[in-house]
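Below you'll find a set of structures to go through.
What follows draws every value from the coordinates through simple rules; no lab data is involved. Owing to the predicted nature of the structure, the values given are computational and were not obtained by experimental measurement. Cβ atoms are built from the backbone, for glycine too; each structure is taken alone.
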Structure 1
Amino acid sequence: MPCKVFDFHVHCYPEKVAEKAIQAVGPLGLHTYFNGTVAGLLQSMREAGIIGSLNLPLANTPENTRGVNAWAAANNTGPVYSLGSIHPDDPHPAQTLGWIRSLGLKGVKMHPEYQRFKIGKLQYDPIWKGCVEHGLFVLTHAGRDIAFPPPPNSDPASIAALHRRHPNLKLVVAHMGSWGMWQEVEEHLIGLPLYLDLAFTLGLMDRDQLLRIIRKHGAERVLFGTDAPWQSQKEALDYFLQLPLNDREKELILYRNAAGLLGLEF
């Protein structure tokens, strides 16, 4: 292995809800590679040789925002770190984002499908402005999600428009810019100063297109991620290491970019 490895996109849950979260994906045909708990993630990381992971909790309603972020802050000590989350219908986004930052969290996770909002709507601009004001980056799901019917609530064109309106917003766009919409990613997002993560793409999207996007966008703007437990950390890492990228590109994607965004040195 050429360098340290940090997984920038994982999911784990409090023990009392982890089993329910895992069972919910059963009807979708998704295989799970650990039990959804922090302990299960730590075991997966040891088996894969991964030194750190970033958990992405989600506020499904405005009412559960405080509980979600309090749990995230309590589980942000490494080697498992966490983002916060804000619901798009939060009545006081600036205050909530300031509180999230005060907890020591570096960014927020958004999911246009599960949170049921269209990412390009102007009504959500106070959230993006608040993130810039409080120095929080945004990691958003983008593109299709197998749990929801098309069309998706986010796509490369709407994300590019969001970036144009808020050029100072630090964005991480999951699933290489929009899951299952990679031709549109090449048309609208390549070269913009935003990050793409590899979650649930390694071994699942065309290898030549994956390499083309990485090289055209730049390895300094790509982050290794798996979407574990929905993808095996070990299998995804093994696939990545076989890609014909040079050592510098691999170091940036596997570790260096993550360390910079999170302000950490592992």
Structure 2
Amino acid sequence: MGTYFAIVTCRNSELTIEKAIYSLHNQSVKPQYIITIDDGSTDQTPRILDHLKTEIKNLFIITNPDLGYDVTRIVKNWNKALRFLVDNQLDVTDYHMIATDDTIYETDYAKKIISIMDNNPDLAIASGSYSNYRYEKPHGAGRFVRNSFFRKVHEYYPEKMGYESVVLITAQKNGMNYAIVRDAIFEHTRQLGQDHHFYEFGASMRTLGYHPIFALGRFANYFISGKPIGRLGAIYMFYHYIFYKPKNTGYDSMYPIDIRLYLRKKQLERIKSLFRFRNK
């Protein structure tokens, strides 16, 4: 069975981090190692991680200084973990897993996903499910990424908003696919999105080049169903999509034109297929 390592970012996570780490450590198919980035916690998180390190020998901890909360550092911390494994010559694995400080996974979570990916070499990304809502794309938390694909196409995550989505787009652009393994279950110990107004949900739809009709359809779906981000979240998302003004460089900038054109082409194909289906 394929091997993997897990990345966990955290900040002021004293109420959730212990269960999150143990959830990974107790998997029936265990990670080769767990790289945890503590982004300047000022609570008891560092002490908890130090204690966990005495029990979990393959737990590696990267500690950042306290520079205040900054959402843009999440992807930078992921890349810091990827550089850490290279710098420390850790074993190469088949997959890497993106975990969080507030997710709990069933014991066979990794086993179920790796079994599917091992038997489907065209799958670049897969995740499990954490609610009854029928998601169409893998989640950020609990996501497994095939390292051979990732090293070839990205090597490191692009340090700009939409970094989770662009990996799905480039997978398809390179003739691969992604999937949700619906019987692989995990849960969030914090309510999804309770700490933000879904600014990046909308803004990244602009930086990735979402077609306006597709963006409107996404808003309508979220607003009518009330899931997965709630009706207010859907409004925030669409508002930021409409009014966001991308920057020329940095975290808030547009993705390359080939990515945006490819995504719009795929979205237009889907819109047309829906119209053809309804007109039958």
Structure 3
Amino acid sequence: MSFVDFKNVWLAYNDELLAKQQFAVEDITLQLNEGEFIAIVGPSGCGKSTFMKLATGLKMPSKGSIAIGGAAVTGPLKISGMAFQAPSLLPWRTTLDNVLLPLEIVEPYRSSFKAKRGEYAAKARDLLKSVGLAGYEDKFPWQLSGGMQQRASICRALVHEPKMLLLDEPFGALDAFTREELWCNLRDLQAMKKFNVILVTHDLRESVFLADTVYVMSKSPGRFVQRREIDLPRPRDLEITYTPRFTDIVHELRGHIGAIRKT
């Protein structure tokens, strides 16, 4: 059984648009195995973020069905974590307390948070250490660089050990060097924890470096028009991004998106 299973999914944002058959995404069919890492790329406004809302249960399909972890999606998922382009850390909470936030509000952790706070804090500290933030647990967001804030945001998305991580342009606002450092952080965390990842990005190098498979979406209404398996060996180091094989795949994907933009 696929861990993520989209079957002929269409979404119109309201009844009026549905009556006019105006869809944001159309005919999305996708099956992902447990532990798989995919990236979704495409022109702006193609429906990538809409797909993420469907995958998290924030939006229900107008047509078709979605199952994740063997269960039909009927509302917001508790087994997923999310991180966005803006870290959105709460400025009055320390780094550690920001990372702990999901455990305060998501069951089954919420009911035992006070009793197990020490245990949960130790887990959060281990996560922060794994992304190079040991020693910054008591700092406030305004005392951290943009890259550090994004690392903390990813830790917050993972602290409740979700089976699926959804990332919507998480590194888009960072400089190139910081972005590549975070690629490696994410690569190592996913290899260690084996959670599923769905990454939405405009950065084709990012998608090829991180993903097992890259899906290209058409212009709105969004649908998958290309599926490209990334047949590069793992673990991948940054040096691979300078090889002809890597560059050829990036250029191939760029060609697909260029053709979409012209139509």
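Output the label of whichever structure in 1, 2, 3 has the greatest value of mean projected area of the Cα convex hull in nm², for residues 90-153 alone.
2
While we're looking at this one, here's another question. Given a value of 18.0 for mean count of other Cβ atoms within 10 Å over residues 10-17, calculated from one of 1, 2, 3, which structure does it belong to? Let's see the in-between values first.
Details: 1: 18.0; 2: 21.0; 3: 14.6.
This value belongs to structure 1.
Out of 1, 2, 3, choose the structure whose coordinates give relative contact order in percent (Cα under 8 Å, 6 or more apart) equal to 21 when calculated. If you can, show how the numbers build up before the last one.
Details: 1: 21; 2: 17; 3: 26.
That value comes from structure 1.
Out of 1, 2, 3, which one gives 14.2, 36 for Rg and Dmax of the Cα atoms in Å, for residues 138-217 alone as computed from the coordinates? Present the calculation step by step, with values, prior to reporting the outcome.
Values: 1: 11.8, 34; 2: 14.2, 36; 3: 12.7, 41.
Only structure 2 yields this read-out.
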